[in-house]
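Structures for review follow.
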Structure I
Amino acid sequence: MTSIRLPRHWLAYRVDQVGEATIGQQKVRDSSGVRLPYLRVANVQDGFLDLGDIAEMPFSDRDRFLLNPGDVLLCEGQSKELVGRAALFEGQITNAAFQNHIIRFRPGPNVLPEYALQVFRAYQKSGVFSRISKGTTGIVNLGLGRFRGLPFPLPPLDLQQELASRSAALQMLLDQTMALIKSVKLTLRDLLPIAADQAILGEDANSWSTGRAGASPWGLRAAADIVAPDAPITYGILKPGPDVEDGVPYIRGQDLQQWEIRTHGLLRCSREVANRHSRSTLRHNDVLLGIIRHTRVATVPAELDGANITQGTARLRASDDVNYRFLAHWLSSRAAQSWLQGHMRGIDMPGLNLRDVRKLPVPLPDLQEQIRVVTRLEQIAGRAALLSSAIESGTDWAQSLEQEGLRSIVYGEIANSATSEWQQIWADRTPEVRLAGVAPMDQQAVGEALAGVAAEPSASHRSAKEVRQGVAVSTSGMAAVDAAQLVLTLRELGGSATPEEVFTRLNLSEVGVDSFYLALREAVANGEIEVPPGPSTVLTMVANEI
């Protein structure tokens, strides 16, 4: 059995012994009560409050749900990886309350709010909260009773202050690191388009503006004139029909990423549908351009030769005197992207008409010069890819450091070293923090709770029926889902549904919760699904096709 021993002079009490834990008011429709601004899950971020969008509702018991400076707020219902996310309320809003998806922890006199926040952040980052949470749908619940019963490491107040200060210093360093990483990511994102401008247009790049063509050292030709004569610029299938297991794969707007096509999870249409849209059949090295919302560019790999596209993507097949990689780099350049964005129409779902895509001006040197330009740009792209990989490793390192740092500060190596440094100061003091009339938890109980030993019953403690059923007890239904499946399911539900409804429709088991939220995060990042702000979470599909 894993045991986590707290430093000397520390005791651990249950959360409900060192403070008051309360859950907020449920959302109400009637107008009785005092109308107050209130905080919800969207406002409680990791270590800070996002107060950009504050809702209001009537509270029948105003005093019970009012927040005080020093209250720690935790997300009671969330995805398994985010449940228990915590932030400190410092009185930023007057007369603010909180709703029932939030747990409020109000520290007692022996606990500093800043220290309590770090304890709960450590529990969230190290998985303590996720292990005790329950739920059979996409959102799991921390549970007020389970939260109250967790151990709370309780050093003296002066050491709490020291550890809170160390945590703040660590967080500042990590925030600065992540800000730098984000800045470098943005620079890398713009590097290749800027390089394409310089390699193709040189000094003339500055003469191109939104929706307007500028000068060029090469002759300009319309995109319609530089594609293969037997393959005019076109979009694809309007109504692909149901997914067919052995059918023809087709690429939707969300499958088209910048410089790559997500080949995993492509949907397939029947061969009859594909034959009716043979004009948009793809060949290896075709260039694809997104024409709804995003104007991403990618080239078709060999394994998608014979596939198709939907109406959210345009296909350009380079003619014999045009290098397909040169065409792709031009479409990705800042100058071309500016021209394309300037010709988009629509507000809610901006898109390009094919006639505008066909008019796109293309600077076209001879084929030998095109190849020289491509060689230079591919070298830059290769170096950028290496740097991008290093940046992702840095992101992983920072996240790991945050998790391990918080754990170490609350009940690990840093807590031990800080305790040793303060021993001389404590020489003339009572070495333990004892609460009057309350027994502390023993070390074994603390270790089990923090390490999650008792979170799930072992096989010997399960019923005979559970043992016979084996894995099926916890993994009935699908165990994982990807973004494409999630978007398709949301479409089947009419394009708008709660996470619970989507999760149930997918027939996911509890072990699929993490993959559900990873897929949702990917779908939101890809612009396929939106989560509009509001007191209740509703997923809305973003149409990406005309």
Structure II
Amino acid sequence: MAHPNKPQHAGKLSVFALGGVFEIGKNMYVIQYGDDIVVIDCGSKFPDESLLGIDLIVPDITYLMENKERIRGLFITHGHEDHIGAIPYILKQLNMPVYGTPLTLGLIKGKLKEHSLSDKDLHDIHTDSVFELGSLKLSFFRTNHSIPDCVGIAIDTPEGTVVHTGDFKFDLSPANKQFPDVHKMARIGERGVLLLLSESTNAERPGFTPSEKLVGERIEEAFQKAKNKIFLTTFASNVNRLQQVINAAAKTGRKLLLLGRSMVNVVKVSQELGYLDIPEGMIIEPKETGQFGREQIAVLCTGSQGEPMAALSRLASSTHPLITVDPGDTVIFASSPIPGNERNVASTLDHLYLLGAHVIHGGHGGTGMHVSGHGSQEELKLMLTLMKPTYFVPIHGEYRMLHQHRQLAVDVGVERENIFILRNGDVLDISEGQAVSTRQVPAGNTLVDGFGIGDVGNIVLRDRKHLSEDGIIVIVVTLSRQENALLSDPDVISRGFVYVKESEGLLGEVSRIVIRTIEELQESGNDWKWSLLKTKTKDSVGAFLYAKTKRRPMILPIIIEV
């Protein structure tokens, strides 16, 4: 019997996402022709408040595990977390060669080292690289984004060419001089593109995304006006922005202090690979700050999204052990809140204002301290026009973004019936030039909690939610092995349910209910077992507590036989 997830026809092109559509983050896309598979990106995303205790979400790779002998390589478009964050967790389960540009590989190596996976098979990509892997031939073109070394990927297959744009904008005056390779994109389009996969993050924003160069000018102005210490927070991976901060610090004679592990790591890797130009002696250690006046210090830190344990949040709450935000200091948010993080960012802002800081953030409107790394509507239309695809799949976005991107494609001449909005796991099959989407492969979320990958599922999360809402009652019963009789009154332990000192009467009644339950079982004369006692105890105590408190704590009976 054929495996349900194996390709049905050797001469069929199949394309699908294991993450990255109907969501922001967790990007992973699969291109398969016959027995050859290439995977593009391997990202993670952060959990929302409903996923209690979960650290990270990575793609479900069931299909890849079942077809691992067909995988020819994992290709990474750039070094942001939503494209590389899952790599250590996936490579622990599935060993495959990884291809990326120099900075991207530098960031990946740091992640692999943290997970003791330094022996992995890594390969450099340059924009003129070509890789022939079975029936697939891969080439690359440079794009702009908010991190250097970004590429789009063209995959030549026997069925036609598939193009994956990666994240992009068309910044024609980029701060890092990495210009988008418009000519190469046009040549790929002239040659013929069967299918375009293009990112949709800013599909709802009209016009063009402003140049990163404008941000550098605003940062320099703010540095010149500041009187005391300057704290600037941005995404650690926004290497172009980091260079602008370094330039502003150099022009205003300030030393630079780095706070936050990811900030230190990205600066170290980027400097080693030549992507950051830092004047000799500019970076100082926290213990050296006392040697300089307040007007000579600039701090580059993590925490732009209000993350509770990040450097800026600890500075805002005056709990950072190394340095403080004092009245008159300037704090600059060179970023915008990711949807869902607004509350955390607002809390951090409130604390900074209470400390007397001069705060510059997006809420002021038009501060010019941040521009998006993603193309707006006119740039998305330009990519569609350059590529001229027969078929189009919008990717990298929530549904409203994918929907809007589809309309943009129609506006520039792509036939509506040739545009497919896919969910994670939906397969687009193309054979003899005809495209259909009628089947699915396994796809979903794998939850990372500490060292565990995928070992926390719905039942564990349900229990965590239960505990977080109503707490737990533990009932310890000590029985005689000979007579099944109580040797002492049950111990009743409450955590997160009621305050014990004020609820002794309630918990005493729970103890009496347990005693009555045991006595009733003894009087029944049946050969009852522990499982029955546990069930009866849960039912009787649960009914009593709900009647008295309208709460349903988790009830955990523990029976000890001596």
Matching 16.2 (mean count of other Cβ atoms within 10 Å over residues 236-243, computed) against labels I, II points to structure I
Comparison of I, II by mean count of other Cβ atoms within 10 Å over residues 284-291 - largest value held by: I
Tell me which of I, II gives -9500 when you compute helix-only ellipticity at 222 nm (-39500 (n - 2.57) for each DSSP H run of 4 or more, over all residues; to 500). II
When mean count of other Cβ atoms within 10 Å over residues 324-331 is compared over structures I, II, which one is greatest? I
When relative contact order in percent (Cα under 8 Å, 6 or more apart) is computed for each of I, II, the largest belongs to: I
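Coordinate-derived values only; no laboratory data. Here the structure is a predicted model, which means the values were calculated and not measured. Cβ atoms are built from the backbone, for glycine too; each structure is taken alone.
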